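Every number here is computed from the coordinates shown, using simple stated rules; none is lab data. Quantities reported herein were computed from a predicted structural model and do not represent experimental measurements.
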Structure I
């Protein structure tokens, strides 16, 4: 006994065809653009990690001074 009926299978196939058409419209970045964007994301992530680490360290020190 099939899991999907004829109607459902036709809809799935049409969906996959539509996906293929839409993917053909996508403008993919060049290798150079992708590397540049990746570098920016990594630098931003490091900056945010350092910033949050500094805040965490500062608040930890402040709380430890207040509890003494």
Structure II
């Protein structure tokens, strides 16, 4: 599995996952929606930690930049 997410992208996704998690734990939404959001947040955190986003792969999107290369 080749990394396709850059560090800024991963940081943004972790912040988004934390926001979704806060919605879950503050009971702002209904029970079923909260469970779906929690699962989504866990998937986002997992892909951020691994550095590979399966949704990026079919579209050949990559925000990963090797060290020493310029944008």
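Points worth noting:
- A value of -19000 for helix-only ellipticity at 222 nm (-39500 (n - 2.57) for each DSSP H run of 4 or more, over all residues; to 500), calculated from one of I, II, originates in structure II.
- In this comparison of I, II, the computed figure 16, 17, 16, 15, 17, 12, 7, 0 for P(r) over Cα pairs in 10 Å bins from 0, in percent is attributed to I.
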